[in-house]
Each structure stands twice: as structure tokens, then as C-alpha cells.
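*Asks:* The structures come next, written out as C-alpha cells.
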Structure 1
Amino acid sequence: MTPDYIHACVQGHRDFFATQNTKSVAFRKEQLLRLRTAILKYEKPLYEALQADLHKSEEEAFLTEISIVLQEIKHHLRHIDRWAKPQRVGSTLAILPSESYIITEPLGVALIMAPWNYPFNLLICPLVGAISSGCCAVLKPSPYTPHTAAVMEQMISETFPQNYISVVQGDRHVNTLLLAERYDIIFFTGSPSLGKLVMEAAAKNLTPCVLELGGKSPCIVDKEANIKIAARRIMWGKTINAGQTCIAPDYLFVHESVKAELFVEMKQAIRDFFGENPETSPFFPRIVNDKAMERLLPLLQQGDIVFGGENNRAERYIAPTVIDNVQPDFAIMQEEIFGPILPVLTFNDINTVINYVNTHEKPLAFYYFGNHTKAKAVLAQTTSGGACVNDVLMHIANPKLPFGGVGNSGMGQYHHHESFIAFSNRRAVVHSFNWFDLKVKYVPFKGLKPLKRFLK
């Protein structure tokens with residue numbers, strides 16, 4: 001991957017976009033149907049690749065990767081005709097006689113950069129929005145899930161013209177080459193530290209960005225919570241993809257009066273999910289690579305392990321682990337964990353928790369278990385990209401809700417109509433008529449004085 005190759009690739013997309021073909025709604029719908037057909041054709045190879053890269057079961061891969069993209073395509077096909085129509089809006093007295101409307105037009109050439117934790121979903125789901133809005137796209141999969149990246153490249157190259165949608169493979173050096181080019185939008189999913197580099201590169205060309213980042217998403221279990229349900233839902237959210245999920249509960253605040261009961265139910269939930277030894281379960285994924293293992297293992301050294309802690313470097317396995325007596329200055333509380341390890345802090349006054357959350361970076365997700373009244377009060381005093389009350393992760397399962405971060409956890413939103421908007425320019429148009437010409441707008445503004453009372 002040389003600079004000349006990357007430049008030629010991007011220029012090829014610009015030339016294709018200049019043909020105006022992608023602006024046709026019929027063309028966009030045809031491409032979405034082609035994408036759907038390709039996914040169904042490659043469904044089995046994708047399952048095999050996700051198993052090889054992350055030890056994901058076919059069931060988990062379907063629920064968290066394939067089904068989400070297929071549902072996204074279905075929704076866009078159902079609504080794209082309406083979304084693409086000009087939207088009429090009212091005209092004010094000051095601009096009469098005229099009509100006003102909004103044209104939703106494609107931004108142009110998009111760069112979509114995906115991470116490794118959900119390598120299919122987080123690359124192809126944004127692509128649906130790019131196709132639906134009428135953009136061309138350069139796709140950059142993560143090199144850390146090579147089997148899935150290879151299958152996706154084969155699927156895309158077989159389905160679409162190279163100068164319409166292309167896949168560029170490589171490491172961070174290739175990322176640097178890609179970011180040196182000019183695009184009309186960059187859609188990046190990854191860590192906040194890499195998101196800053198993407199935004200810095202985009203700023204040189206004033207390129208708009210959608211940044212889907214991460215951070216330390218808090219989970220709170222208050223004394224009024226249903227402890228058994230809370231335990232099952234939290235441990236489910238923490239063990240999906242072995243905790244390698246940007247919206248996984250990152251740390252837990254539990255009311256002191258229910259902590260012991262919660263630990264018992266958490267341990268039982270893990271037994272129910274994976275048996276006595278999760279390492280032998282076909283449903284428990286693995287850490288993505290050795291580097292990630294070496295980052296995670298030292299986090300087990302501080303605090304008191306309630307259960308879990310077993311690990312196998314050769315298999316990149318870390319058991320679902322809960323750690324009690326964690327202090328805010330511990331290493332595990334400094335950065336997003338991205339693994340099946342859950343640190344626990346204790347509280348008696350909910351204001352202590354609110355203050356802790358508000359004095360740290362704004363999280364991508366926020367989870368509260370307790371009664372409705374208290375939940376409303378806690379949500380009103382905090383902020384996050386998304387939130388669940390008495391559940392975790394499920395806000396991403398409703399595609400009618402926008403998904404995105406705030407502050408350090410990202411900017412911009414997508415899913416369903418939000419994806420269409422993310423890759424579009426909402427162009428404001430005033431169409432003035434010639435049968436009357438308002439004289440008051442011309443120098444010397446004769447007649448303005450009596451008109452003022454209508455404009456104030």
C-alpha cells in the first residue's frame with residue numbers, strides 16, 4: 001500500500017461519484033439489495049472467520065453482527081424513498097413570495113474505519129448508511145481480525161465495482177496513508193486516543209467526522225434494584241464478546257446493603273451461562289490477541305477477586321472476573337478495560353456516585369438499576385451517549401434510537417435514519433417567484449418602517 005496507490009483509489013471513487021449515478025434512489029436500493037444478497041451468501045464464511053478471530057459462537061455472531069446489519073438494510077430499503085424526497089418547510093413573511101425546502105444529498109466519498117471487536121457489524125453497518133445516502137466508500141477493516149477482514153474484502157470486491165466501494169487492508173501505517181487523503185466524511189469507530197488522531201487529520205481538510213469511541217461506562221446497582229435480574233443482565237453485558245464491547249459495563253458502583261447478595265447472584269449467573277468452567281464453553285469468546293492479554297492480566301493484581309481470575313495465555317482466555325475493594329486510583333479504573341473483568345466500588349449515598357461520574361470523561365453508555373423515580377433523578381444529573389435503566393447494552397438493540405457518544409466518547413450518531421443523515425448534506429433551498437418583487441429589501445429600504453412591527 002503506497003501513497004500513490006491510496007491516492008489513485010480515492011481518486012477513482014471521486015470519478016465514480018462524479019458520474020452522478022449514486023444519487024439515483026433506484027441505484028441505491030439496488031446496491032442495498034446486492035449487499036444483502038452478498039451477506040447471506042457469505043454468512044457461513046463470516047461465522048467461521050469470527051470463530052477463528054474471536055472464538056465467537058455462531059449464535060453470538062448472528063445476534064451481534066449479522067442480524068444487526070440485515071435489519072439495518074431492511075429498514076433503509078423500506079424508508080429510503082421518503083428520506084430522499086425534498087422536505088417542504090414553511091417560508092417566513094420576510095422572504096415571500098417563495099417556497100422553501102431541504103434537499104438531502106450525499107456528501108460524496110466516505111472513509112469508514114472499523115475496529116476489531118465487532119469487525120463485521122462496525123464496518124458494514126455504517127456502509128449501509130453510506131450506500132443509502134448515495135456516497136462512495138473506502139472501507140478499512142481492522143488488521144487484528146484478519147480472517148473476518150479477508151472474508152469481507154472478498155465479499156465486497158465480488159459485489160461492487162472497485163471505484164464505488166473498495167476495501168483497503170493494512171496496519172496503522174496504512175491508516176496514516178489513508179488519513180492523508182481528502183474525503184467528504186470520515187466515519188471512525190475505535191478508541192478516544194485514535195479518534196483524536198483521526199480528527200486531527202480530518203481538520204487539515206475541514207472534513208466532517210463521525211467518531212464512535214468508548215470510555216469507562218458506569219453501572220450502578222442501587223438498594224431498590226431487583227438483584228437477581230440485575231446480576232444476570234450485568235454479567236451478560238460484561239461477557240458478550242468477552243467484555244470487548246465499547247458499551248460494556250466498565251465498572252460497577254453497588255449499594256453496600258445489597259453487595260453481598262449481588263455477588264452471589266453474579267456468580268450463579270456465570271454458572272448458568274457457561275457452566276462450572278467457562279473456558280470449556282463454546283459460547284465464551286477469547287481475547288483478540290497476545291498484546292491485549294498482556295494489557296489485561298496486570299489489572300487482576302489490585303483489589304480482591306470475588307470470583308474468576310483464571311487465565312490461559314496460550315488460549316487468550318480470561319475467566320469472567322469480579323474484583324471487590326477497588327479504589328479510584330487503581331490501574332483498572334484509569335482506562336477502558338475491554339475485557340471480562342468488572343471492578344466494584346461501594347456506595348451509601350447516590351450523590352457520591354453522581355459526583356464521581358461527573359468528574360470523569362463523559363461515557364458512551366450509562367446503566368442504572370433501581371426504581372423509576374430515582375433513575376429519572378440520576379439520569380437528569382449525569383450525561384452519556386446512551387443509557388439503560390434496569391438493563392445494559394439494550395439501547396443499541398433498538399435501531400430506532402440514535403447511537404453515538406458525547407464528549408470524549410464520540411460525536412455524531414448513526415443507525416437507521418441517523419445513518420442516512422450522517423452521510424448526507426441537508427441542503428437548504430429557497431425558490432423565489434418572479435410575479436412579485438418585494439421592494440422593501442432594496443436600498444433605500446422604502447416602506448421598512450411599517451413592516452418592522454411584523455418582523456420583531
Structure 2
Amino acid sequence: MTIAPDKLQELVSLERGEIDRRIFSDPEIFEQEMKSIFARSWLFLCHESQIPKKGDFFEAPMGRDNVLVVRQRDGGIKALLNTCAHRGNAVCRAEEGNAKVFMCTYHGWTYDLAGKLVGVPGLEELYHNELDTSTVGLRPVAQLDTYKGFVFATHDPDAPPLHEFLGRTGRLSLEYIAAQGDMEVVPGIQKFVIPCNWKFAVDNLFDWYHPQITHLSAFQTGLVPSPPDATGKKMKTSSVASQDGTELQLPGGVVGGDAGDQLVFIDAFGHAISGPTVAAIGDFGGLVDHSWRDRPDVVESLGPMSRQSVGHGNIFPTCWITPPFNQISLRVPRGPMETEIWWFTFVRKDLPPDRRAMAIGGAIHSFGPAGLLEQEDGENWTQSTLQTLGSASGKIPQLLHMNLHRGKVVHDGDPLDPPYIECSINEHGQLWTYAAWVHWLSGTDWAELRERTTPPEIL
């Protein structure tokens with residue numbers, strides 16, 4: 001059953017800054033997301049450094065589909081649905097590797113790297129050579145393209161070209177990694193499941209309001225530098241009562257606590273970047289190198305506001321880019337209340353071994369299954385998802401009131417900069433994501449979707 005557009009509009013209100021909690025657990029809404037978002041959008045699959053040689057492959061999710069991204073014999077790349085044309089069995093069980101062919105373990109149908117059916121047991125004796133093997137190969141995705149080595153695909157043949165879909169904000173998100181040098185993915189993608197709705201995991205990447213509370217214990221370990229330590233600024237503190245009645249002194253202005261310490265970029269189709277400026281975050285305890293931002297080629301390719309941001313980007317719907325640790329995360333929806341998290345970690349190929357080890361260690365211990373931060377985040381997302389099921393608690397609207405209707409969107413800045421908002425801690429990234437989400441679910445064509453998700457003057 002498809003939810004009518006007028007009913008969808010009731011789920012998210014930009015005017016009130018409120019969201020109906022049903023969107024985080026309703027099975028019908030989830031099914032509509034699969035059809036209207038994940039079956040249409042360009043989705044990140046992998047990085048070219050993961051498949052450098054002919055025959056290299058990497059399995060990636062596209063909604064409920066699994067695809068094999070394969071380096072071809074001529075050096076090109078194809079993405080093929082990992083499902084045999086005979087009975088639908090997966091033709092490859094490995095998550096990545098190198099192959100000459102893909103053979104289905106059910107009946108032995110065999111496909112070459114391009115997906116062509118090249119082997120059928122009993123083709124002459126059982127099929128009497130009447131099976132047209134040219135029509136039953138592995139099905140390719142509708143479109144595949146790359147940007148600066150990042151591989152994307154879509155199931156929709158009518159989707160706009162990748163460069164156009166990404167827009168300035170999506171491309172900028174990827175530039176924050178690509179512009180640092182010759183980058184490669186560290187072998188081994190971290191994967192784990194959290195019992196939460198995927199939108200909570202996306203929402204959180206824009207949230208610079210929660211670290212002072214959620215990650216207090218992580219900061220106290222000393223393994224993860226706290227925002228005040230990272231900035232080198234003396235931060236204001238505020239006291240709150242703990243559960244045992246004692247007072248806790250908390251930083252009152254986590255990174256970006258002052259007006260202008262945060263930048264938000266928003267763009268068509270729902271892409272957004274939100275977070276602190278370089279001046280606000282500093283070198284994050286020596287873990288982050290910002291020197292690449294001053295290279296002449298970067299100055300020519302990125303606008304002045306773009307070079308200031310250290311914010312987290314989300315390429316709608318679920319591709320999170322976190323520049324401080326050079327990571328990309330996919331929030332893969334497995335059900336209304338189950339999300340699989342994937343983490344790709346990038347390093348420069350020319351990094352000395354000690355710096356490489358430090359970069360990888362910082363990434364592993366921040367996000368992922370061993371990450372101090374994401375373990376704490378996951379608890380919040382799980383509880384927030386569970387509360388949407390209550391007969392009473394499920395009726396309470398989700399609130400996004402912070403800086404509401406105060407975010408002036410600058411459209412006429414430097415041509416290299418996407419539309420942006422200068423502000424302190426805010427919820428503009430979340431608001432923009434949910435506003436776009438409604439329009440995606442309405443099933444409009446691409447031209448209308450672009451028009452409806454054109455950034456406003458005020459957010």
C-alpha cells in the first residue's frame with residue numbers, strides 16, 4: 001500500500017519543526033522507502049582502490065539488492081546483480097576478492113567478469129542448445145559512474161547523471177577526502193548491526209549537540225579528545241544534576257558553541273554538510289591535518305566557505321562522510337527497526353607507517369564496532385526507535401526546534417561554495433534531510449524532485 005502525498009506531508013513539518021515518530025518504525029513507510037528512495041537514488045558502492053586489478057570484486061548493498069562491483073579485463077568497472085538468472089541464488093558468496101568467473105553453487109551456471117553466461121551444465125543434452133545464453137546473463141545496474149574514485153550506481157535508468165545528482169554539496173563531501181592526496185581504502189570494511197531505524201543513524205551525523213552528554217564517558221577515558229581539548233579554547237561549563245544527585249560540570253559549548261562556529265551546506269535532493277569550522281575544531285588533539293586545504297589546487301577547486309568546514313556530509317540517503325577521520329559510513333536499512341552499519345577508512349598512500357597506524361587507530365576507536373563514540377550512539381538510536389512503538393509515546397512528535405527559522409541560506413556566495421548557513425549548533429541538517437525525505441517518498445519525477453528540494457531562503 002502506498003501512502004498518499006497529502007498524508008506524507010503530515011509526517012514532517014518544517015514550519016513547526018516536528019516529525020511524526022511513525023516514520024521510524026512503520027512497516028508501510030519502510031516499504032515505500034525501499035521503492036521510492038533506494039530503488040531510485042544513486043548509492044555509494046565502493047572506492048576504486050578496492051578493486052585495482054582485473055577480476056577484483058567487491059559486494060555492495062543497493063537497498064535489498066546485493067551487487068558485485070567488478071574490475072573488467074579492459075580496466076573498466078561493472079556492477080552486476082548478485083543473483084543467478086536460473087533460480088536466483090547468489091553467484092558469489094565472498095564479500096570481496098579476485099575471480100576469473102562467477103559460478104552459481106546451485107546448478108553450476110557460470111558467468112564471466114562482464115556477467116555473460118559462459119557455462120551451463122547439460123546445455124546440449126538437457127537444453128538441446130535451445131537456451132539463448134545471450135539473454136540470461138547477470139543483470140547490470142541501470143547506471144554506474146565514478147567521482148574522484150568513488151563508485152556509485154542507481155537502479156533507475158532515468159536518474160540524472162551522477163555529477164548532477166551529487167551537486168556541489170555531494171561533490172564537496174567527497175572532496176574532503178579526495179583532495180587530501182592519493183587516497184586508498186584500508187582493507188577490511190567494518191560491519192555490524194544496530195536495532196534502530198536507519199534515519200536515526202543518518203540524523204545523528206549532523207548532531208553536534210549530543211557529544212557533551214552522550215560521549216562524556218568516552219572523553220573521560222582520554223582515548224578520544226573531547227571538543228574543549230581539541231579546540232584549545234576555554235569553554236564555558238554548565239552544571240546538571242546526575243542520577244545520584246551530584247553535580248556534573250559539562251562543557252556548555254561543545255565544538256561550534258559560538259555563533260559562526262558552524263557551517264551548514266544544503267543542496268538539491270537532500271544532500272547536506274553540517275559541523276564545525278577549522279578554526280573551531282583545531283587539529284582535534286593532533287589527529288587531523290588541515291594543511292591540504294591551503295594547497296593552490298584546493299584553493300582553486302573549493303570555495304572559501306567550503307575550505308573552512310570540517311562538518312559531516314550526507315549524500316542522500318545514507319552515505320556519511322566524516323572528514324576528521326577520513327571515513328565513509330553506509331547506514332544500510334535491513335528493516336524498519338534494523339540497520340547495518342558499514343565503515344570504510346581512507347588513508348593517503350604515501351603516509352609513513354607510524355602515521356598510517358595512528359590514522360587507522362584513531363578511526364577504529366572513534367567509530368565502528370570498536371568505536372567508543374558509536375557504541376554510545378547506538379544505545380541512543382536503539383532506545384529512540386523502541387519508543388516509537390508505544391501507544392502513547394509514539395504519538396509524541398519528534399522536535400527539531402533549534403535555530404528554527406533563523407538559518408539564513410546564502411545563495412550568492414562564491415560559485416564554488418554550495419548554499420550555506422553560518423550559525424552555532426543547530427538542527428538544519430536534520431530538518432533538510434527529513435524535508436527532502438518526504439518529497440522522495442511522494443514518488444515525483446526527477447525534475448519535480450529537484451525543484452521541491454531546492455534550498456529555501458530561510459531554514
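Every read-out reported here was derived from the displayed coordinates using simple, explicitly stated rules and does not represent laboratory data. As the structure is a prediction and not an experimental result, all values here were calculated from the model. Cβ atoms are built from the backbone, for glycine too; each structure is taken alone.
*Asks:* Of structures 1, 2, which gives 28, 22, 14 when semi-axes √(5λ) of the Cα gyration tensor in Å, for residues 213-340 alone is computed from the coordinates? Provide the component values of the computation, followed by the final result.
*Replies:* Working: 1: 22, 18, 13; 2: 28, 22, 14.
It traces back to 2.
*Asks:* Further question: When log10 I(q)/I(0) by the Debye sum over Cα atoms at q = 0.14 Å⁻¹ is calculated, the result is -1.29; to which of the structures 1, 2 does this value belong? Walk me through the numbers on the way to the answer.
*Replies:* On the way: 1: -1.29; 2: -1.43.
Computed on structure 1.
*Asks:* Using the calculated result -6500 for helix-only ellipticity at 222 nm (-39500 (n - 2.57) for each DSSP H run of 4 or more, over all residues; to 500), pick out the matching structure from 1, 2.
*Replies:* On the way: 1: -12000; 2: -6500.
Attributed to the structure labelled 2.
*Asks:* When distance in nm of label points 7 Å out along Cα→Cβ at positions 133 and 221 is calculated, the result is 4.1; to which of the structures 1, 2 does this value belong?
*Replies:* On the way: 1: 4.1; 2: 5.4.
Label of the originating structure: 1.
*Asks:* Tell me which structure, out of 1, 2, gives 3.3 once distance in nm of label points 7 Å out along Cα→Cβ at positions 37 and 421 is calculated. Before the final figure, lay out each step's value.
*Replies:* Working: 1: 3.3; 2: 1.9.
Checking each candidate, the match is 1.
*Asks:* Right, here's the next one. Can you spot which of 1, 2 the value 2.0 was calculated from, given it is distance in nm of label points 7 Å out along Cα→Cβ at positions 53 and 189?
*Replies:* Numbers: 1: 1.0; 2: 2.0.
The correct label is 2.
*Asks:* If FRET efficiency 1/(1 + (r/R0)^6) of positions 165 and 333 (r between Cβ atoms, R0 = 30 Å, to 0.05) computes to 0.95, which of 1, 2 did it come from?
*Replies:* Details: 1: 0.15; 2: 0.95.
That value comes from structure 2.
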